[in-house]
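Structures given as structure tokens follow.
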Structure P
Amino acid sequence: MTPPHTIDVSRLPPYAFDTRAPVWWGNTLLILIETTTLAILVVGYFYVTQNFQDWPPVRIMRDPPLKDPVPDLGPGTCNALLLLASCVPMFYADRSARRNRRRAVLAGLGICVTVGLGGVALRFLEFPAVKFYWSDNAYGSFVWAILVMHLVHIIVATAEALVLVAWLARYGMDERHAVDVTLTAGYWYWMAGVWLLLYAVVYWAPRLL
């Protein structure tokens with residue numbers, strides 16, 4: 001019987017960045033799943049436009065009717081710009097983690113935590129800015145679903161960064177947690193980038209359709 005072939009992996013490092021790390025693939029697949037969920041909401045949003053002559057549709061359950069039913073741009077635009085700008089300190093933390101620069105990582109993540117909390121606060125200003133309740137009609141339901149789903153992603157990304165800040169400040173940074181920082185950065189880039197697309201759907205689609 002032929003003996004099985006073996007490979008000596010003793011010289012390989014215990015941790016690796018990006019595609020060489022199995023956890024990177026898990027993080028990427030999670031992002032793909034969440035992207036699919038948001039894509040379904042967006043497709044549903046545009047699908048129901050076929051059932052209405054006006055978009056946004058008239059709120060038949062509330063009186064008086066709105067003179068200008070399209071969402072106010074202020075809170076959503078501020079949130080889009082804030083989240084986009086937050087990619088700069090997150091990129092700084094990402095690069096610093098690869099160079100084992102703990103203080104720089106803490107600074108970058110700390111800024112992102114602050115931005116994330118600001119993003120959550122702005123999201124709660126966005127709900128009244130869309131001028132519809134989730135129960136008004138299909139339009140309101142889809143808009144609120146998109147905003148709530150993305151709000152969950154802001155909270156998750158902010159909480160993850162906060163946990164890393166607390167851990168690194170208390171115990172320091174090793175290779176394992178440096179990899180965790182890069183994974184958090186990848187999720188953060190996605191969270192900020194996908195909002196630019198959702199922002200266009202929520203705030204500009206009603207103005208163009």
Structure Q
Amino acid sequence: MHSSLEILTPAACMDLTILETAKAELGIPDSDTSQDEYISGLIKQASGIVADYCNQVFGAEEVLETFWADAPSAYVRSLMLAREPVISIDSVEVDGIVLDPSEYRMASDGHLHRLDTVGMTYWVLTSTAIVTYTAGYVLLDDLPYGVERAALSLIKGYASGKGRDPYVRSEEIPGLRTVAYQVGSLGDAESLPPEVVALLRPHRRLAFA
């Protein structure tokens with residue numbers, strides 16, 4: 001079984017922190033607006049890197065996810081939704097028939113279960129199952145603190161390293177100059193600071209082919 005995702009209502013904002021919080025983290029007074037544009041850019045960069053590393057969109061979005069059977073019919077224990085956490089299920093349609101909310105149940109681990117009069121049963125598809133739902137966080141009201149802290153840590157690191165080559169890992173001056181360069185792309189697990197990786201580990205979704 002495979003699926004595709006269509007965004008019906010995009011997230012109003014993708015930033016994982018706000019300008020005031022980032023300025024406080026950097027020790028910049030609210031009255032000093034000279035770097036606001038620069039810091040706002042850092043917020044967007046850090047937020048994008050965190051989202052890419054975690055393989056998920058944190059801002060709440062309404063989406064339509066379509067599952068289709070690879071064979072004439074498919075039997076599965078649950079439908080694993082691509083987005084989390086799920087805020088609400090708007091509708092579920094199986095082979096053209098809209099189900100009553102009593103016929104399915106959303107689990108906290110992202111699995112949507114099919115119910116009958118006895119209990120949990122199999123999803124049976126001869127064509128498609130279409131699930132319309134809203135998932136994500138209402139930024140920044142319910143965003144996990146660790147996610148915002150990870151973004152702030154990146155912002156602070158980028159600001160302190162302004163003007164330096166980000167790929168230089170170490171430099172030796174005595175004798176002749178020796179420079180060690182970063183291997184890999186910025187934003188991957190090898191280049192992110194260990195404390196950021198630790199903060200984001202509980203929120204990372206593995207990508208499956």
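When percent of Cα pairs over 31 Å apart is worked out for each of P, Q, structure Q gives the greatest result. When relative contact order in percent (Cα under 8 Å, 6 or more apart) is computed for each of P, Q, the one that comes out at 26 is Q.
Taking FRET efficiency 1/(1 + (r/R0)^6) of positions 107 and 155 (r between Cβ atoms, R0 = 41 Å, to 0.05) as the criterion, which structure among P, Q has the greatest value? Greatest value across P, Q: structure P. To test your reading of the models, identify which of P, Q gives -7500 for helix-only ellipticity at 222 nm (-39500 (n - 2.57) for each DSSP H run of 4 or more, over all residues; to 500) when calculated. The read-out comes from structure Q.
No value in this document is a laboratory result; all are computed from the given coordinates. These figures come from a predicted structure and were not determined experimentally. Cβ atoms are built from the backbone, for glycine too; each structure is taken alone.
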